[in-house]
Each structure stands twice: as C-alpha cells, then as structure tokens.
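> Below: a set of structures, written as structure tokens.
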Structure 1
Amino acid sequence: MAGNAVGLGNFLRFPVQAASNGGGSFMVTYFIALLLLGIPLIWIEWGIGRNGGRYRKGHIPGMFAAVWRHPAAKYVGVVGMVIPLVVMIYYTYIESWTLAFTWFSLTGDYFGHTTQEQMTGYLQSFQGVGDPATRVHAWYTPYGFFLFTLCINIWVISRGIAGGIERLARIGMPILFLFAAILAVVVLTLPPGPDGATVADGLQFIYNPDLSRIGDPSVWLASAGQIFFTLSVGMGSLQAYASYLSTKDDIALNGIATAATNETAEVLLGGSIAIPAAVVFFGVTGAMAIAQSGSFNLGFATMPVVFQQLPAGNVLGAMWFGLLFFAGITSSVAMLTPVMAFFREEFGLRREPVAYTLGGLALLFGLMHIGWLEHGVLDEWDYWAGTFGLVVLAMLETIIFVWVFKPENAWRSIHQGADIRIPRIFKVIMTFVTPVYLLFILTWWGWQDALPILRMERVTPGSEPYVLISRLVIVAFAISFIVLIRIAWKRNGYDDRKGFTEVEVPGIGVNA
C-alpha cells in the first residue's frame, strides 16, 4: 500500500505547495486535513474494498453495488473506473520524463545548461515545446522514453499483484528511500550559497508559519488537495488492494502505518531536498519565484542546475531522477488494478491480454499528450481526473459506505480483525466532518476553477479544439464503461436488489 501512496507528489508537489501557501500555515492546515480527510478516507477505502472482496469484487462498480443494493450503484462506480485509467495514461508520460532525465544525468547531457532559463529551455526541448529551431533533442526522444516506460509498466501489471506490483515495490521502495536519504544529507550539509543563503533559510522558508494565511481558504484547499495527491485516496487502487484482505486482516492500524510511511517520505525527506537546495543557490526570493512557477520547473530545471554546482553532480542527478522514477512507477502500476479486476472478474479474461489491451489504449492516448502538450491537454486531464475527480469519488464512497451502509455497519466493518481500537471521535468525523469537508472542497473548486475551466476561459487561443477532443475522450471512456458494466451484469445474471453471493474465502479474487 505504501508503494502506491508514495509518488511524484511527495518530492515534487509537496515542497512547492508548502512554500507557496504560507509555509508553516500550510503545514497546520495540512495536518488537519490529514486527520479529518486523509486517514478517515484511507479507512473508508480499505473498508469498502475489503467488503467488496467478500463478493470477489475488486472494482468500484462492484464494491458500490455490494454496499448499496440499487440499480444505480454500479453506474455511479464508473467514476472509479475512468479516473485510474485516465490518470495512469498521463502519469506514465510524466514518469517517462524522470527516466529520461536519469539517463541525461548519467551521460551529462544537460551539463553546460547552468542557469534556470537554460534548463527550462532544455526541458521544453525534450518535451517538444517551443521553437523547433532551438531544440537540442530529436523529435522522437520523448516518444522513445514514453514507450519504454509504458512497456515496463504494462509488463509489471501483466505479472499480477504478487508477481509484479509487490515485487517491484519490494525493490523500488528501499532504493527510493535510500536515494532520498542520501540527497537529504547532501542538501542539509550544503555550505552557504553565493548570496549567503543557508539550508536553515530554506527550511524556514517552508516551515516558518505565516499565521496571516491561516484564514485564507486557498491555503486550506491547497493542503486538502495535497492530501489527496499524496495518499492516493479517491483513485480506486487502494480499494482494489483491500479486496484481497479477509475479515481477519487488520486495516485500522495498517491504514495509519501507510499514512505514516507516506508522511515520512513527504515531510521529512521531500521537504528537505528541493526547496532548501533552491534557497541555497538562488536565495529566498529566487526560490519563491521558482516555487510559484510550478513543481516541474523545480524538479526538472532547478535541481539539475544545483547538481551541476556539486561534486559528482551527475551521480546526484541520477539519484534525484531515479528516486522520482521509482516513486512514479510504484504508483502508476497500481492505478490500473481496479480496471484489470473488472475485466478479469466479470468477463473471465486472462491477465496478460487485458494488460496489453489497456497498454495499447495508454500508448494511443499517451501519444496524444506528447503531441499536444503545449495545447494544455495534460493539464485538462489532470484537473478533471487527477484533481476534481478524486474528490468526487471520495465524496461518493463516503456517502455510500458511511451513510447508505450506515455508520455503525461501516465502523464495525473497519474494526473487523483490527489490531487497535480507533477512537470513537473518528466515527463522528467520518460521518459528519469528512463529507462536509469534501463538500466544501467541491463547492469552492467548482466555483473557483471548474466553471472557468469548463468554459475554456484559461485555454490558450487556438487550443480549444485540442482541449475539446481531450474531454470527449474522457466522456468516451465513461460511456464505454457504462456499456461494459451493463453487459457484465446481464452476462452474469446479477440482481441489483439481491446483491452478490459471498465467496467462500473472502478477499481471494481472480484478479490476484
């Protein structure tokens, strides 16, 4: 589970969000969101997933139908099929950047680009954005790295959870933490920079509380959004993993342990590398400008500039991008788990053909992202599936598992096989506080972002057709899953009002 949760957001997105939203003020709201949203949602997702496993359902439509015996339940669960498929496609593309820059670090390809502006141009050249006459990479370079990265993902997925995903996590997670620890030590022992800025200034830049920002709703929204990104809640993959657990397995303590592992990676390691290094070499003002320019510029432009100033910079650069790659791939291989489960459980298909077919879809629409990157297609998918959609699914599963299933049943389900007793205050939080918090996020984002984005008010002139096509692809995915769900329910003779037949051994499904 920890491999799924620890991802690119821990090392790229978190420090930027913290630095851009009041530092210590962000951390206060961040830990409040962790207690009121993150941990309760982990328990809810593990609970609804394990309950689905009792009926051999490792996908969201089946899990919702198992709890809410209503004809609409399975169709509501379509959200939990579209989100992981869409996110996996563009996430794997971003992941391929980390693999490419690992190679560029080892070969010293970007060495000589010693300013932020030069490295930004180098990144854009790799992405195929900007003036073709100024590019330093062949046009096929991003396509090659994406294809190679996607092939690794699909091969791991085709091996199943035990033989592929878990084995990758056992290898990748220790390497990730080792590289992160080494880089954190290197950064924390840096001498003062050219302008006299120190690592302590960098840490203060992130964590020093600006209490005037506590009352700013945007800070609360940013911290809540980071919790979704960092814990992978609202994605559908945690529920799929939990479907393999029996009622004798603990989810109460393990949920906390997963969150703690993730927070260690994010707060202690992620917060000790990129921003402190940027402050030392660019000063507080420069680091602020870098943070506000986005996490990609910080990770792919600023950090290479920093590494070029250090001994063994190519090795340190390879470690940085290597840890990002392992953080990314241990998350991306988990994203298709609920989609794989649907086709295997409902249609009896073998794992390999399903994985290769989904890989073909990912290749097709991943190429769309590469070719249309400068038209904002990736940002469009990231908002609707990777941001807004996560909160929508979290709201739906909270309503269905806590309110429809009844709070007492949900509480009892979470405590089956538990190694600890969760304080009863969390029952109140899951029943009332978490859904209200989610409603606040949806309402605010809907008013502040969703409507302007829907009306294409922020789209670059001339990019409207590309954005529209990208939206139609998401809609086509949703319609396709609705049709497939209907076919599956008729094929298997399911009665929405009677529910499913409980399997003999809970949690052991064909999707293993």
Structure 2
Amino acid sequence: MTKNTDRRHERWANLRFAIVGALLAAPPAQGELRAALEALAARTWQHPITGAQVSFAFSTVERWLHAARRGSARADTVGALRRRVRKDAGQRRALSSVLIAAVIVQHREHPSWSYQLHADNLAALAVLEPALGRVPSYTTVRRFMKERGLFRRKKRRRGHERASDARGRAIFDSRETRSYESEYVHGLWHLDFHTASRKIVLPSGELVAPELLGVLDDRSRLCCHLQWYLVENAENLIHGLSQAIQKRGLFRSLLSDNGGAMLAGETREGLARLGVEHATTLPACPEQNGKQESFWGQVEGRLLAMLENVPDLTLEALNHATQAWVEMEYNRALHSEIGETPSERFLRGPHVGRESPSADDLRHAFRVEEMRTQRRSDGTVSIEGVRFEVPGRYRHMERLSVRYASWDLGRVHIVDARTGNLLAPMYPLDRAKNADGLRRVIGPVAGSDPEAAAPTKTGMAPLLRQLIAAYDRNGLPPAYLPKDELARANASESTDATDDHPNTTENS
C-alpha cells in the first residue's frame, strides 16, 4: 500500500467512519448495540497506512461510535473521528532559544549552505561555545529550518471489456440474489446516470442524447432530484446531488456504480466530509442498484413516451417537463411495492437524516484535496495547468495542501492537512496587475524573531576553526615543504627595478 503521510489523519478518520458508519445509517434496536459493537471488534480491517490486517478493541469501537454521533450533529462526522492534534505540535523542545538564534544567524550569513553543512557547523560551534548546550540531530535541525522558511538559496552565477468487469460479473453470478430495503428514510440513497432514448436539439442545431441524473431514497422510493444534462461528469453529478440534499436533507449512505463521475476525487472526498458512506456496485453488475434501474423504466415508459411527438425538444423544455412529472405524478402515485406513495412514506419515516448544509458548505465540501509544491521563485503553485499565488504568510511552506474543484478554479483554498480546516483562499496569477511594481513588505515568518540582529560577517566558519585548532594541538611540523616564494618575489622585484634604471651606477 502506498504511504501518504501528508493525509494519514484523514485516512484514519475514514477508516473509523467505515467501521461505525453502518451503525449510524441503521442504528441497532434497543439492547442490540453491544452485540453489534462486539461483531465489529471481532472483524479485521485494513490498516490505512501499512495495509496490514488489524483489529480494534470493543472499547475503541464504542468510543468511535460516540464521537461520530457527536460529530453528526454538526454534519462533520468524519472530522469528529480525526486524531486530535497534540497541544505541543509545532514546538521544538530539543532546540533552545540560544540554538534557534544561532541557526537563524548562521543561515543569514550562509544562505547557500546545505542543511547537513548547517548541522555540522552548529555542532562545531557548540564545541567552541559550550553555552549553546547540546546540539540535536541533523533531522531535527533540518525540520526546524524548513518550518521556519530557512531554505537553501543557490548562488547566482553570472555571465474492450475490462478484466475488472469480468471479475465483478463472476463474483455476482457466484452469489445468491436477495432483495433489500433500508429501515430508515435517508439511511440509503441511490444515484445513477441514464442516457435518454431520444435526442434533443441544441441551439447550434446539433442533436445529442442527454444524460439524466436521478437520486432516489431507498426506503420511500422518493425521487429526491431528477435533472437532465448534456454530459455525465463529476461537475453535473455534484450539481444535481447538492440540489437533492438542499431539497430533502442530508442522508447517511449512498450506492452508485463505478462510473468516472462517481469515483472522482471531488465526489468521494465530498461525501466523506459530509459524513456519507459511499458504496459502489460490482463492475458490470447494474442489478445491485435495481431500484434505480427500475426507475429508468418509468422514465422511458411514461415521461419520454409523452414527449415522443414533441418536435425540436430542447434541454430546458425537457427539464421543465421532467420536474412536473416527477413532483406531480411519480412522487404522488401509489407504489405497488410499498403500498403507499413515495411522498407519504418519506414523510412518515422513521428517518436518520440531518439538516442540509448551506450552499457554500456544500461547494466547499465537494472538492478534492491534494498536495502541491510551492515554487519559491515566485510563490505560486500549479493547479490544473493554472498558476495560483500563495499568500505571503505561507511562503515558508514547501508543500501545501490545497482544496479545489477541477471545474471551479475560482474557489481554491489552502487547508491544514492535519485538521482539514480552511486556512486561506488562493487566486490565479495576474501578471498584468503584478506589472504595476507594487509589492508588499515581507514580514517575519510566524514563530521567528522579528528583532533578530542584522547579518554580521564572522569570518572563518566554526567547523574549519575547530579543525585548525585540533591540527595545531598535535605539535607536529607542517605536513608540507614550504617554498620561499616571498623571497623569490622580492628578488624578482629588485631585478625589475634595476632593469628600469641601467645607468644609475655608471652615472654616479
């Protein structure tokens, strides 16, 4: 398993949510909670970092469940399951204030030195100046310098069928097929795209087959949202799913197929941030999402059948007719399977839903979080081929965790990879505006000493002074044969002076 230490906190939170998420979507009956927790504690799980098989104690799983319940009240179930950041995070106990000052001064005097050379000279300086105390390891010095923005500065020089489909089909065919239904409204939603059997006309005159996004509640069969789009992609999926959430409430789990839009980073990470468990069907096995497939039959047999004689059908007219059909007929018609209308069953409950987050919260949630390396030459990072300016107060960070949606680069944020909190927005690089010559004054990096002394030239480096002193203490003669170069140089100068005045002796 590939290690990603930058997001280990989120990986642990997602694992904990995967373990206890089912208990939130379908809470056990009274008296059955302990048995459910014991069953989870008896199972083995894949370690989020190493990939090894691990198990967790009963008390641990129980603690995670209580934390998830508290977090679900504010629509941040996964965030409540993150590991807490240590109170002393960011503090360097191995580096005293005197050593910190010495490192800063040394870097100011020698910005081109490598981290290893800085650590070696710091150790040598501590020998020459015992007041500095014990010097920590090279790793500690390097980590401290990178956190303070003490980077090395280079000196300028002059001058067909997929195999996964076959495997999925084989697994499905080897298992028995059973009907299922969630016990709670909002406990499970279904989501899928459907390609229409007829085409619509675009303003350009082109005929295309639109894609229908449908979102259904499993228990009530209520159609939470239905909308036609020109293409199937993550942007349109999230556009429609966000409307379903705002109209019906926030659900607990989602079942979809393995389409690119469903597996996009924005979709998967957004659902996790909202505390929604996302499950997918086996490849090439649409039967597992049978309620959704059955719904497409009604769309084709009733809705599109009533539009078959409409000439020059446009996307706007199709969506208008679709909203009228789903709200006035489908959601209010008696469903033969459940014996009542979807609207009645949806309102009757019981439900485990939550209030819908705001529109801004939904837009912030459905974004992908990735690491980017900052270009120290101009303080920018590249996202989807576009360069964004990093705020000056984060100039010392070599790698930044950024959150964005690939279709909406006007909303990009720097986030704390440990907690997921938004730190600052970022905006595209504006070269024309930067050409006005106005620049902000660079302030000190957080945690550094703003009143540090100006750079001073201390002469020979501490390490070389230490080596010379140790060499001189040996008491041995020099290990080389000196040549009287100065005497020869003086003799040469005297000869040159005589040649310039050849008649001096003769005249005297």
Structure 3
Amino acid sequence: MTPRLVVAALVSSLSLFGLVGCGPSTSPTRDCGSGPTNLDEDVNNCGQCGNACGTGMQCKAGACTTGICDVGEVEECYDGQADTDGVGPCTKGTHTCQAGGFWSTCEGQVIPVAESCGDSVDNNCNGRTDETEDMDGDGYTTCAGNDCCDSTECTKPGLVNPGAFDAAGNMLDDDCNGAIDDSLSLCDQALASNSVDGMDFAKAIDICKTATETDNAWGVISAQLTLPDGTGTPDPVSHSIRPKFGTNVQPQGGLALALLSTGAAAGRGDVNPNYATFSSTETAKTSNFPMDFYMANGNALPNAPGCPAPDSSEPANDPVMLTMRIRVPSNAKSFKLSSNFFSAEFPEWTCSEFNDFFVVLLDSTYADMPANPTDKNLAFYTPMGTQDRVPVGVNLAYGNTGLFTQCVNGETGCSSFGGQMGNISTCVSTDQLIGTGFDEDASGSCDPGSLMGGGTGWLETRGNVVPGEIITIRIAIWDTSDHRLDSLAVIDGFQWSVDVAQPGTVIF
C-alpha cells in the first residue's frame, strides 16, 4: 500500500470517532475511554466525557435533564381505555413537550364518560347508545340503574355503582353521586343523650345511611336496644350517647360516642342518665345469654386461658344490647369499629368467674378465609404466637396481653373470693380514666395506688362480609354471676373496607 493510501485509511478510521475532520467536529460521537459513545445521549458522558447525570436524570441533546421528552416535540395521546379510542365520540388528542422535558396535558382528546341517557350518543364509548344492559354484572344498569361506570368509564366497573360506599383515596366516584372520594355528612350531632331509639345509636357510631329491605342501597335497615336474648327493654341508665366519655375519651369519627354499661352509662358530671359510681349500680334487669353464642361455646361462656370458667348458671345481669340489620355496600368486604372497655372489676376481681362480658356478634354469609369466628364473636384477641382467644374484657389484664393499658401497674386478682392472682406491667397511662369515675381512689384494693378500675384504651374490631348481603351486628354487655362492680363499653368509628380483614380485635 502506498503512503497516500495508508494516510487515507488512517484518516477514515479516526473520523469514525470524531477525532479528525475539516474544521471543528459537530458529531456527538466520542471515545471516552471505553469505546465510542454518543455525548448527546450517554448519561455517564453527557455533553462531554466524564459528565455523569444524577440518579433519575436523562441525557437529552448533551444536557442532563429530569424530563422525558424533547422540548417542542408533539405526540398523540389518549387517557381513556385503549379499546375505546375511535369508538363513538372518543378520539385521541395531542400533547406538546414543555420546557424541562415534560408533556403538557392531552388536548383535544375525548374519553369515555358516564352515559347521558336519552341523548342518542355513545358517551361511554362502549359501542352502545343509551344502553340498559348490566355489562359489569354488578346488578346496576347504566341508564335504568344509574350506574356511572358500567364498562369503560373507569378501571374497576364492577365495584362502582349506586350501591357502593365511597372508598377514600382511590380517585373514583364509587357510589355514583357525582363526587370523587367524598365522605358522608355528619349524622351524630344533636342526638339526645338518653335516646332509646336504636337508629340514633347507629348514627352515634357513624353509620349514617339508611336502607329498606327491598332497595339496592346500602345502609341500616333497622336498629333496636334490647336485652342480650333479643327480648325486653334495657334499663334506661344502661345506654347513652355522649360527645365524650370523661375528659379524654373523644369520638373516633363524627361528634358523638355510644355508651353501653352494666351500671350507669355516664361519666362524672353527666346527666340523662346521671352519673353513678361504678362500684355498685344495679339495674335489676336480667336476660338469657345470646343463645347462638352460648351454644357455640358448648353451652358455656368462654374465658381467658388460665382463668376459671364463668358461672353460666346465672342469667346475664344488668344487660343491654344494640342490634343492627345492615345492607352491606356492593364494594365492601369487611368493616371495622372502635371500642374502649372499662371495668371496676380491675384490679381485684381480674381473672375470676364473675367478670363482665362484652361481645360483638356478626351474622354474615361470608364463608371464605380469613374466617369469621364460629361463635360469631369478633370481640376477642389472639396473642402473638398462640392460638388462644382472649375475650375482650377485664381479663385482658391477666397475663400481660398488652391490650389493657389504661390502668395502674401492680397486683391483680387479689380478692379472696375467687380472683386469680397475677401482676400486670403493661399499663401505660391513666389519661383515659380521667373524669370517667373509674379514676376514683381505691388505695389498698390490691396495691396502695389502686384506682376504682381500668380500661383497655381504644381497640379496633374487624369482621368480613359479602358485598350486598344483609348482616346483623349485635353489640352487648352484661354482668356475670352478680350485679356488682360495673363495666362500660364505648363504641364508635364504624367504617367499611374494600379489602378482607383478619377478624378479631387489636389495639391501635
């Protein structure tokens, strides 16, 4: 090869790397030590060798940017479901790349919206006009059933209809009322503290919607206050609706709380019904136990592991029960409610056969996993690493379960008449006892610092349901074996969930 050909070949090779040329090179290709690279696009060598872009940035035209497009670039765009483009009035639009490398909003597009019945337009772009079919199989049609998302209008049409509840945070108008992620208006203001109307108590625990036996809407169909066997009338002092209990037990939702008690459902200073000490208030009412719950436990009452069996030869004393029949929203799979249990049986009668009972019984057709309890009572706690079921009550203070926290640490079960001796170290505060009456001095009942009673603090109870079914929830409290030393349960904060739950009760 002649010298001229050798030089020509060398120049040609170097030109591939942008190293020679006639005047300054305009090619973005350079060799930065590991072979040729494009300085306009290489995030490790952006604009010049060794200039690395930060995490999450891109190299555009030799400059590091967080953008995703080239400024001035125009593209087609469409935010509806892909198979609706070109159906009915639905069509693509365009967006333009703005300064910083970000797309503008999509302009000129038409995406599916709820069918406007009677306008002869396929508003939801599903190939039908003013249709009455139930395409998503949720029991509601677009026009006759007012289903605002029956096929293409949203991502989960089967969960959106007038029978649903509005699940917070999913950016959907679940209940087709025209508002996204809206909450129900308050319904528990101005309720009479001494009301005997079960529907008022449903409102007090934040179930605001009502329904009938025959419509498709969710809500409370009926609610009543009775004795635990479903008959009779409870003593007027055993139940109340309050803006708070004591000083620090505040509503978990809305403006009011429901109180059920084996004594007077009142804190110090409360009226209608009036406050009475929790040591010996008797209503003189008695009742059979809830029969299905009693029979499911072998014709007996369950107790915490290690505690003597409750005396079930006596009836339920000083009892009260709230029963609610509720149609479940079409998108709900579980519910939760908050409760706070207080008892004057703490500390001296902890883990005895005389302990008061609190139950939340659920009747539902749900038969999947996680399973609801076979005895229907959701007011139980399973300590971690065990299969034990500890009923919600004063015996949560036995064995340091961690669910009895509003109390004074020390000796428990010190009564000489049957309390199981123990010691609690999981009390964290007495703040929620202040002003309730359970904070009265009872020095010497077990320890020098003992108070009239103790409490769990706020607990959360969950149960699983079938969307659209009618369930019955029974919330009851009663004294076992005697009429002395009263207990009280505060109930509030009822909420639905679109997810299944682990049934039972935990602290929160």
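Nothing in this text is a laboratory measurement; each read-out follows from the coordinates by a stated rule. All values derive from a computational prediction rather than experimental measurement. Cβ atoms are built from the backbone, for glycine too; each structure is taken alone.
> Identify which of structures 1, 2, 3 gives the largest calculated value of FRET efficiency 1/(1 + (r/R0)^6) of positions 108 and 476 (r between Cβ atoms, R0 = 41 Å, to 0.05). It would help to have the intermediate numbers written out before the result.
Values: 1: 0.40; 2: 0.65; 3: 0.10.
Sorting by FRET efficiency 1/(1 + (r/R0)^6) of positions 108 and 476 (r between Cβ atoms, R0 = 41 Å, to 0.05) in descending order puts 2 first.
> If we compute Rg/Rh (Cα atoms, Kirkwood Rh) for structures 1, 2, 3, which one ends up with the highest value? Walk me through the numbers on the way to the answer.
Numbers: 1: 0.96; 2: 1.20; 3: 1.23.
When Rg/Rh (Cα atoms, Kirkwood Rh) is computed for each of 1, 2, 3, structure 3 gives the biggest number.
> For which of the structures 1, 2, 3 does the calculation of helix-only ellipticity at 222 nm (-39500 (n - 2.57) for each DSSP H run of 4 or more, over all residues; to 500) return -20000? It would help to have the intermediate numbers written out before the result.
Values: 1: -20000; 2: -11500; 3: -1500.
Attributed to the structure labelled 1.
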